[in-house]
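No value in this document is a laboratory result; all are computed from the given coordinates. Model, not experiment: these values are computed from the prediction.
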Structure 1
Amino acid sequence: MAVFIFGFMYVEKDFTLPNVVKATGALLFGVFLLVITLPSLKYILLKEYDVVRGECTIELTSSGRFKESNFEMLDSGDLFTFNHIPALDAYGDSIPYYCEVTVTKDHQFEIDYKIYDVNSRELILTSE
């Protein structure tokens, strides 16, 4: 966005204070977003993932057309969110599963999951 504003100002020779402030603000905002996401982006591009394993519970959240599932790892207390609902028979705090959740090394972005039966460790469902 900042590049377009600077380009427009250069072509039109319109270097007013509001235009310079808008362009500088857009540039700083873009740099800010890049700094926040760059560490996780590196892990995604290089496919450097961690697999978090352990017992988990799965909670569903839906509001209107937006649905998500929250995987809470009971051992570590980590919470991972996916934008789709796994097709399981039961959900909630009282239904434990054994889960393997693949996340970036900094645990900021969820990649996929595998859900197993808590007793037999038989694979029930995978996100792939």
Structure 2
Amino acid sequence: MKIKLNDNTELNVIQVNGGGRYFQGQNRDSLEFVFAKDAYTFTELEALFADKTKTEKVTTIDDADTENPVTLGVYDDYVLRVSMELKPVVITLATTETPEVTEERITVVMAQLTYIEKQLAKLGLL
């Protein structure tokens, strides 16, 4: 799976999770992007997701068929970076015979502007 940012930068992601969260005094829609630890450096991702112009529009793409990639969704105004962290993720649960398998992954959570914030931005007040 890939995501394409507003400036046409394409990034390989493991997973994209949508949800809601409370951030900066508002309930907001959010997207969590999960990256392999070795795919990009923390600094590279930090620079990309700190630039609001790059995340004004994010497109998710299923590239399993490389000749015919499929657009899964287009998301607008996810410009507020909520968090960015390197965290362990359980890949395989433990059983009575084997221990759990974990892998470190970089997650970036972006939140969407509220309707009022979008209107204020149009007026140049935000």
Structure 3
Amino acid sequence: MPPEPGAGGIYVGQADLDAPGEQGWLLGHFRPAGDPRHSADVEIKWGRHPKGDRRAKWVTGEERTALLVLIQGRFHMEFPDRTVVLTTPGDYVVWGRGVDHSWLAEEEDTVVLTVRWPSIAGYKVPPPE
């Protein structure tokens, strides 16, 4: 029998299987206390997006800093004064506190990795019905 997730302070997972349970978020304050993926310091998201997928609502009053790295596809990060288009795997963008933003996946099967810090409640957009 395999060990329980998080047994001994170690969690071994697969992003495509674990991510959908928290809208892509693998690590952050929203994971249960005692789970190695629980953190108030940082959040990590594995985002797999179909073509045309768009954030349901702009983030305003941002209190975190974020790094988004393109793994595959084409991804638009939208900011009030400009749109950054990530086109080559490894392209990335960083934005800080106070920067409103949204996003759009341009191509089918776009994958991005997002790291945000600190991990703060209150930004979750309800999943589409």
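Structural remarks
- For relative contact order in percent (Cα under 8 Å, 6 or more apart) computed as 29, the structure of 1, 2, 3 it came from: 3
- When helix-only ellipticity at 222 nm (-39500 (n - 2.57) for each DSSP H run of 4 or more, over all residues; to 500) is computed for each of 1, 2, 3, the one that comes out at -11000 is 1.
- Origin of the value 47, where percent of Cα pairs over 25 Å apart was derived from one of 1, 2, 3: 1
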